[in-house]
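Peer 1: What follows is a set of structures for review.
Values in this text are rule-based calculations from the coordinates and carry no lab data. Just so it is clear, the structure is predicted and the values come from calculations on it, not from any experiment. Cβ atoms are built from the backbone, for glycine too; each structure is taken alone.
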Structure P
Amino acid sequence: MNTEISRISKLLKYNWEGPMWYGGNLKTVLTGITNDKAFHKPGAGSHNIYELVTHMSCWRKFVLENLKGNEAYSVEINSEVDWLTKYEPTEATWQNALNEFERNQTELIDALTTFEDSKLDELVPGKKFSWYILIHGVLHHDIYHSAQISILKK
C-alpha cells in the first residue's frame, strides 16, 4: 500500500542505501572512512566524523524511544549525550558507532512498519511537535550531517 508513512520510510531507506538524486547515500558516505579520518578534527571547536555519527545515532534513538512510547526519554541539546566528547579514538570505538547507527536505521524502519498515517498530525506525547515533523526531522538531520561528513571525508 502506498501510504504517507511508507513513502517516508522509503526516503529513509534511500537516504541510507540509495539511490538518492542528490548524491551519495549514508552507507556510501561512511564507506572507507579510516579510524584516523573518523577522529580527525579539522579545527578547534569543530566536530569530527565520529562525533557526527554518534550525534545522528543519538537523535535516531530519541525518535525510536518516542515511537516505543517512552515519553520520559529526552536528550538535552549540546549535552554529552547529544555531542560526545569523552571517548577513546580507537578502531573498536569507530566500528561500534557505525554498528549502532546501522542498528538504529533497521529499528527505525521496523518501527515505522506499524505506524499509521492517521497519527502523523498528532503531537508526540509530551512534545510540542507532531509525529510528521519528528519522523521527517530524522531524514533532514541525516542529510545535513551526511553533507558535513562528505566534506570531512575529503
Structure Q
Amino acid sequence: MEPRIAYPQVAPGAYAAMRGLEDYVRESGLEPQLLELVRTRVSQINRCAYCLDMHTKDALIGGEDAQRLFALSAWQETPFYTERERAALVYAEAVTRIEGGVDDELYARLGAHFSERQIVDLTLAIVAINGWNRLAVSMRTVPGSYRPKPAK
C-alpha cells in the first residue's frame, strides 16, 4: 500500500484543528480505557487499519486487557465489558452508522451511565475518531508505522 497524501504536512491548519478536538476529548475526564475501546470499535466499523493499529497499541499500553480487545468486534456476545462500556459502544456504533439516528431507548440507556456533559464529550470523541478514520482510509495512511508513547 502506498500512501496518497501526507495530510498533516499538506494541510497543517486542518490537522491542528483535528488535534485540538482530540486534545479536548483527552482532557474531558472520560476514562482513557473507555475512549480507547470506543476508538477501536469505531475504527473496526470503518475498516481503518492505521487507527486500529494505533488504538490497540495505546489501549494495551494504557493497561487494557488483550482479551477485551480481541473480542471487541463481538462485544455484545461477551461478558467482558461493563454496562457503562456497553452503553458507550452501542452509542458509538449508532453515531458511526448514523442512518437510523439515535433512538430514545438508546439515548435513555446512555443517560443511565453518563451525564449530559459526558454524552457531549463522548459524542465528540466519536466524531473525532470517525474523522481520523476517514482521513487515514482516504489518504491511505500506512498501518504499522505508529509508535506509541510509553505509559507514564
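Peer 1: Can you say which of P, Q returns 43, 31, 30 when Cα extents along the principal axes in Å is computed?
Peer 2: Q
Peer 1: P, Q: which one has mean projected area of the Cα convex hull in nm², for residues 86-125 alone, as calculated, at 2.5?
Peer 2: The read-out comes from structure Q.
Peer 1: Sticking with this structure for a sec: Suppose you compute mean count of other Cβ atoms within 10 Å over residues 62-69 for every structure in P, Q: which one lands on 14.0?
Peer 2: Q
Peer 1: If we compute relative contact order in percent (Cα under 8 Å, 6 or more apart) for structures P, Q, which one ends up with the highest value?
Peer 2: Across P, Q, relative contact order in percent (Cα under 8 Å, 6 or more apart) peaks for Q.
Peer 1: For which of the structures P, Q does the calculation of FRET efficiency 1/(1 + (r/R0)^6) of positions 6 and 102 (r between Cβ atoms, R0 = 35 Å, to 0.05) return 0.50?
Peer 2: Label of the originating structure: Q.
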